[in-house]
Every structure is written in C-alpha cells, then in structure tokens.
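Dropping the structures in below, format is structure tokens.
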Structure 1
Amino acid sequence: MLLAVDIGNTNIVVGLFDKDKLVTSFRIASERDRTADEYGILMAHFLEIRKLSKEEIDGAIISSVVPPLNEAIERAVVQYCGVEDPLQVGPGVKTGLAIKIENPKEVGADRVCDAVAVTEIYGAPAIVVDFGTATTFSAVDSEGSFIGGAIAPGVMTASDALFSKASKLPRVDIAKPKTVIGKSTVTAMQSGIFFGALGMVEEIVGRMKAEIGGNKTKVIATGGLAPLIASQTDTIDTVDPDITLKGLRIIYERNVSQ
C-alpha cells in the first residue's frame, strides 16, 4: 500500500491507498512542537485501530506547505511506518504538470497535487477551490497546465480574526443562517462569514472561467467547508474531499514507474 501525507497549516492528512483505491484516511493537528516520535506514535495508533500494519506499506509520498514540520514527519514515516525513503513533492519530482506562472517554485505542493488530480480525474479546463487555512483557487487551462489562481483568507481564519480583533464579537460556528439579515450579533456574524465566503467563491470562479475561456470549465471543491458552501451554489460542480491525497498518489506513480 501507499502512504500519502499532506502537511497543511492546520491539519496533516494521511491516506492509505491500495493501488488507486483510498482505503482509509485520518487527520492529525499540525503542531510544530511535536516530535517525530509523537507524530509516529499517532500514525501507528491510527493504523492499529484501522487494523492495518506497517508491513503492508511499501511506499510513501509527502507534500508540505509547512517546512518546519518536514523533518519530523519524514522521520516519523521512516521509523514508525517502515518506509526508508519517502518521496517529497518538490523540485526534481516528476508531476506531469506544466506550471505557467512567473515563478513556478512559489506554487504550494498542495496546489500542485490538486491540479494534477483534477486534470487526471475530471479533465481540463478546471478550477479547484480548496477551503483550508487559506481558501485557494487553482486554475488549469484546456491544455492541462496550471496557469495560476487566487489565495484568500480561509473561512475559519476570517472568523477567528473577527473574534480576536473585535472586543465585543464572540467566536461563532460556521453555519448558514436562516436569513441574510441577522437578528442578533451571532446570526449577523454567521451571515457575513457564510454569505461573504459564498459570494467570494462565485465571483472569483466566475471571473476565472471568463479568463480561461469557456463554460465547460469544471469546478471541484475540497476542504472541510466544501460541502456546506457547495450546497448553496451552482458554481461548484463536485465536492472531492480527497483530491489532494489522490494527487499525491498520481505523482508517486509517475515517479516510481520511471
């Protein structure tokens, strides 16, 4: 089996693939103070409760947008998952993706994985909307090339900023209120956060489609809030919570088959 690890700012997502089938996945909070042993024990525990053994793992691939965690996670994968030389998504790794922006090295590994997966699975042109710590929009043109995108504050990030910067505003759950006009501070905040995120997605995706050139552009959403946002708009065609992990699998196969 293949162990795929996506290191994000908020969570580390781990998936296990049996060929092209995602067998299981789990999330670990991204904590910079944790040691390799602590991460390794957590991974081993999740494998154990899912009745999986490290002896079944014969390869691993890691993507990261949090460089300080790279060494600890790689050591955890080596020591606790039994993979001697995990593949790291970065320079020199064959992705099969043409990156047509001013500085290709600036593109986060997660966005590369998203673009690889959406092209392979859903076809091009396409846009991936990833609801994470940041809400990212990744555009793939009709030739399957990554041509850029947009990066905005994540929905939870924006909500936390309101709570931390405005003395009288409480922390609220992200939810769709019954009306846009809030009748209380909480529902007013929920309205602003939810409909603000919804409007942002519709506006940015609409403008991106116009620049890509065509209504045939597929829009795939991923991330924790993707189902909630997608349920309220026709802008998003499909929700795929595992698209980054799928991209990691595809990249791994493109490298081990060389």
Structure 2
Amino acid sequence: MLLVIDVGNTNTVLGLYDEDKLIHDWRIRTEIDHTVDEYGMLIFNLYQSSRIKTEEIKEIKDIIISCVVPPMLNILEPLCVKYFNVKPMIVGPGIKTGMPIYYDNPKEVGADRIVNAVAAYNKYHRAVIVIDFGTATTFDYISPKGEYMGGCIAPGVLISSEALFSRAAKLPRVEFSKPKSVITKDTVSAMQAGIMFGYAGLIDGIVERMKKEAKTDPLVIATGGLADVVAPETKSIEKVEQMLTLEGLRIIHNLNSKI
C-alpha cells in the first residue's frame, strides 16, 4: 500500500492507497512544533479510528510527500523511517512528473501546484485551470499539450477575513459562510457578503484574464478546503475535485517507482 502526504501551511492531508484506489483519507493541522513521536502517535490514532489493523499498516511499503513547509520534512522523513521503515519519496527537483514546467525558475513552484497540475491533466487530457483554496489561493494553467505554464497567487479566503478583523477595531471575527443577500442589514452579514461575493468576483476575474491570455477554453477545476463553499458562488468553476492533490501524488509516485 501507498501512503501519500500533502503538507500545506495550515493543514496536512494524508491518503492511503491500495494500488490505484484511495481507501482512507484524513486532514490534520500542520504543526511544526510537534515531535516525530507526536506525529507518529497521531497518525496511528487516525488508523485506529478508521479501524485499520496493525497488519494493514505493515503493508505500507511506499510513502510520497509533497511539502510547502520545509521544517516539516525534518519531522516527516525520520517519522517514515522510524514508524514505517520506509524512506519517503519527496516531490521536488529531480522527481519525474511527466509534465514540462515552463517557469523562469521551476524550483520556485510549490510542490502542491505541480502535483495538482499533473492530476488534473492526467484525468482530463485538455487545457485546465486549477484553483487551489489553501492558506493562499493559487491559480495554475496547464496547456492543451500538458505543459505547466504558470499562474498566480492570491491571499486565501481566511487570510483575507482575518486581516479585516485584525485591522478594523470595531469589526468582529465572523464565520465564513454565505449570507442571504448582498445588501445586508447587520455588520456580521455585511462582512460575510463582502468576503464571500468579493472572493467569488476575484475568482471569476482572474479566470477570465487567464483564459484571455492563454487564448484557449480550459476546464476550470477547484480543490482545497473551501472549494465546496466558494465554487457555487462563482461563474467560472466547473468542477470540484477534493482529492486532486492526493491523486497527483499517487501518479507521480507511480512514475518514479518505474524508473
């Protein structure tokens, strides 16, 4: 079995594959202050809660990690060796992705962005824009030939709402949810409307510009924790693929295990 780990700035997502089938997935907080043993026990507790037997854990022979928080690799690499007796594959320079990366400095591109791009093109085999709602919101364009062409990065939804709360003395911290209207009658709803509909407008505006610049008609896919909440309020997002990053990690692992 294959364990895939996607480490983001806020959350870490783990998936367990039996060949090409995702049989379990979990989302936990990314904590750089945890020790190897703390993370080891946390992962084993997740297994127990999912009723995964010790014998099944021993069947994990491969691990692949995508990480945008470099200090976390100092925890996860020894964890894989200590608890699984596996040296993990790390997505980064030297890893085969099967996708040409047309970026001025390919090393600057976040591993998760490339992993998403690989998964999206592998599934749809056409021009694609991938929007990942994480701590930051990333937009990535993949050409009809399966080339990673670049993209842009915007502040994430929660970063934006937290900035509004922290910089405006009289405004409260609010839950991110859809209000009943845009013309609201109370402060909380007014903030929710501004954040939700303002962000939907940001999404549609950037996608429109990317399509115009690329001169293609790409499929627009969303992934990430808030994709299900934001996507229905946009005009441009056509599909939500919550397991896109995990699937990309599986594909990249398979490509490199055959080398």
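Supply the structure label, taken from 1, 2, corresponding to P(r) over Cα pairs in 10 Å bins from 0, in percent, for residues 79-150 alone with the calculated value 18, 49, 23, 9, 0.
Comparing all candidates, it corresponds to 1.
Thinking only about percent of Cα pairs over 15 Å apart, for residues 15-86 alone, which of 1, 2 has the largest value?
Looking at the calculated values, the largest one is 2.
Just so you know, all these numbers are worked out from the coordinates, no wet-lab data involved. As the structure is a computational prediction, the values presented were derived from the model and not from experiment.
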